[in-house]
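> See the structures that follow.
Please treat every number below as a calculation from the coordinates, not as lab data. Computed from a predicted structure; not experimentally measured. Cβ atoms are built from the backbone, for glycine too; each structure is taken alone.
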Structure P
Amino acid sequence: MPKQRKIPMRKCIACQESSEKKGLFRIVRSPEGEIFLDLTGKKNGRGAYLSKRKSCVQKAREKNLLSRHLGVPIPDHVFDDMEAYLEEHPVDAGEK
């Protein structure tokens with residue numbers, strides 16, 4: 001019988017729900033200070049996780065949650081990238 005792999009879990013900073021890592025957006029502050037959306041989940045740097053839900057993205061933008069977690073101002077293009085991803089992948093974006 002094959003050994004079952006452990007599924008990495010992470011917590012959304014907006015709704016505080018734990019989900020599988022691949023079901024969340026990862027926003028990264030690189031060692032150089034650059035902020036970007038990491039869809040691979042493997043880029044180097046400090047990361048924060050958001051559920052792939054429009055409500056979580058909007059809450060993070062309104063309440064400045066990413067800026068507080070990563071310690072730097074978050075450029076608008078990061079939120080725009082997440083919203084564009086949700087428009088293109090409506091199946092992933094299960095609004096609860």
Structure Q
Amino acid sequence: MGTVIFPDAPFKVFLTASAEERALRRHKQLKEKGVSVNFEDLLREIMARDARDAQRAVAPLRPADDAVLIDTSGIGIDDVVARVLGLVPTQGA
């Protein structure tokens with residue numbers, strides 16, 4: 001979104017995680033909902049989607065040149081939020 005929709009945003013963060021991490025998260029989410037799912041199938045689907053998203057002609061998925069990249073692999077949502085908030089300058093600072 002920072003490269004096409006909000007190219008002039010004063011602050012940009014690009015969150016990422018490994019395909020394996022995202023497959024694990026999705027697998028857990030679906031299992032908690034009672035959905036029978038195969039981890040390897042999920043991983044293949046995520047990797048295929050990543051390739052499509054990165055190669056599309058319009059707005060390919062990539063961080064903006066001035067975005068802060070945060071890899072969320074192996075960390076929880078509270079830590080991710082803390083990292084993002086820690087990057088945002090406070091007023092009067």
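> Ranked by distance in nm of label points 7 Å out along Cα→Cβ at positions 51 and 83, which of P, Q sits at the highest value? All intermediate terms of the calculation are to be shown ahead of the outcome.
Working: P: 2.0; Q: 2.7.
When distance in nm of label points 7 Å out along Cα→Cβ at positions 51 and 83 is computed for each of P, Q, structure Q gives the biggest number.
> Shifting gears a bit: Consider the structures P, Q: one of them gives 41 for relative contact order in percent (Cα under 8 Å, 6 or more apart) as calculated from the coordinates. Say which.
It was calculated from structure Q.
> From P, Q, which structure was mean count of other Cβ atoms within 10 Å over residues 27-34 = 14.1 calculated on?
P
> Given structures P, Q, which gives the highest value for volume of the Cα convex hull per residue in Å³?
Q
> If helix-only ellipticity at 222 nm (-39500 (n - 2.57) for each DSSP H run of 4 or more, over all residues; to 500) is calculated from each of P, Q, which structure is the one that comes out at -14500?
Derived from Q, not from the others.
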